[in-house]
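Multiple structures are listed underneath, in structure tokens.
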Structure I
Amino acid sequence: MGDLSREDEIQTIAKEAKRCRKCGLWKTRRNAVPGEGNPNSPVVLIGEAPGYWEDVKGRPFVGAAGKILDAILERINLPRSTIYITNILKCRPPRNRDPRAAEVEACAPYLDRQLEAIMPRFVVTLGRHSTAYFFSKMGLKSSSITKVRGRVFPADLWGSKVGVLPTFHPAAALYNIQLREDLEKDFQLLKSELDRMRNPG
């Protein structure tokens with residue numbers, strides 16, 4: 001990170017992402033979506049890629065899935081302004097298709113640098129793509145999100161101890177009550193972990 005402050009480093013990465021042409025997604029995007037929130041937070045939430053409204057507004061999780069996420073965060077007294085939220089990809093894939101391996105390879109260094117700057121204590125991976133990315137970094141085999149959600153996986157990343165909590169992407173919970181309940185349980189687990197971190201006794 002050099003001599004830059006955490007906030008300055010995050011801003012530098014955002015500017016680079018907005019100018020990026022490392023893959024073809026810059027040709028179809030309206031806005032790059034580097035991420036937003038508090039770079040001093042112990043928690044970072046990571047989705048897979050911007051959707052339609054994120055592309056329009058240049059902000060992560062501002063569509064229907066974002067409303068679900070906001071409601072869950074408010075319920076555990078962790079409003080989005082207090083944490084950092086970003087995605088694996090910083091540009092929307094056309095028609096919201098899945099990220100391609102070459103796009104992840106081109107874009108992931110921005111995410112890695114963001115995490116090195118923030119050095120969160122907990123990373124919440126929203127959905128199978130971000131979970132698969134982190135499991136590969138941790139040397140773990142990524143199975144279905146249903147099998148790995150709901151627990152914290154300890155990892156050594158960016159030179160520090162990190163808890164990785166996989167859960168469903170909020171978009172999956174839009175029309176599925178059971179997934180919504182599971183998503184809320186996973187965020188309650190995050191709250192318990194944060195409480196334990198703040199009050200170790």
Structure II
Amino acid sequence: MMKVALTGGIATGKSYVLERLRERGIATIDADDIVHEALGPGTSATRAIADQFGSVFLKRDGSIHRTLLAVKVFRDPETRHQIEAIVHPLVYATIRGWFDTLNRPVGVASIPLLYETGREGDFDFVVVTVCPPEVQLQRLRERDRISEEDARQRIAAQLPAEEKAARGDFVILTGGTTAATDKQVDELVAKLTAGS
């Protein structure tokens with residue numbers, strides 16, 4: 001089975017591309033969904049974060065207040081590294097388990113921080129989404145309803161998009177029309193399924 005990672009900078013269209021792949025019959029898993037579940041009420045990650053950073057980051061239901069945590073994480077690199085040390089092992093263990101049970105020729109895992117975590121070697125093929133910086137900034141501000149300064153901070157917390165693109169096996173440019181992106185997804189699917 002071919003193990004594929006989908007990565008790219010924040011707000012560069014990974015979710016859109018992942019959904020299009022799913023529609024085309026490709027098995028997919030999303031690290032963001034795994035993190036969301038890991039930060040739910042009563043999980044080991046939630047307990048570890050509350051123990052380390054205080055119950056101020058807990059919502060009434062016992063889950064992590066992700067918006068509040070994001071502000072701290074993106075303003076303080078040390079905190080970001082500590083949170084990542086708690087969450088990333090869970091994410092990769094879940095993805096490994098998913099691939100182990102998958103009975104399909106191709107599986108795609110969306111992992112925003114693939115290169116930042118040095119785990120690209122776990123995959124046979126890496127796909128990177130990229131869009132112009134001004135489009136990325138606008139998307140992020142609109143999606144998360146944050147200031148330009150906060151958006152720039154979040155973008156700067158990741159490797160530059162052009163570096164990710166240079167390291168990928170396949171690049172999908174998401175700055176144009178959805179039709180143009182869909183065409184690239186079709187080309188990717190053809191490439192991934194050619195040998196299966």
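Every number here is computed from the coordinates shown, using simple stated rules; none is lab data. Quantities reported herein were computed from a predicted structural model and do not represent experimental measurements. Cβ atoms are built from the backbone, for glycine too; each structure is taken alone.
Please state which of the structures I, II yields 23, 46, 25, 6 when P(r) over Cα pairs in 10 Å bins from 0, in percent, for residues 118-165 alone is computed from it. Source structure for this number: II. Structures I, II were shown, and mean count of other Cβ atoms within 10 Å over residues 78-85 at 14.4 was computed from II.
State the single structure among I, II that was used to calculate relative contact order in percent (Cα under 8 Å, 6 or more apart), giving 37. This value belongs to structure II. Tell me which structure, out of I, II, gives 1.7 once distance in nm of label points 7 Å out along Cα→Cβ at positions 38 and 110 is calculated. Checking each candidate, the match is II. Structures compared: I, II; top value of distance in nm of label points 7 Å out along Cα→Cβ at positions 14 and 158, i.e. the largest, recorded for I.
Taking mean count of other Cβ atoms within 10 Å over residues 46-53 as the criterion, the largest value within structures I, II is that of I.
I have 21.6 for mean count of other Cβ atoms within 10 Å over residues 30-37, calculated from one of the structures I, II. Which structure is it? Answer for the origin of the read-out: I.
Identify the structure, out of I, II, from whose coordinates helix-only ellipticity at 222 nm (-39500 (n - 2.57) for each DSSP H run of 4 or more, over all residues; to 500) was calculated to give -17000. That value comes from structure II.
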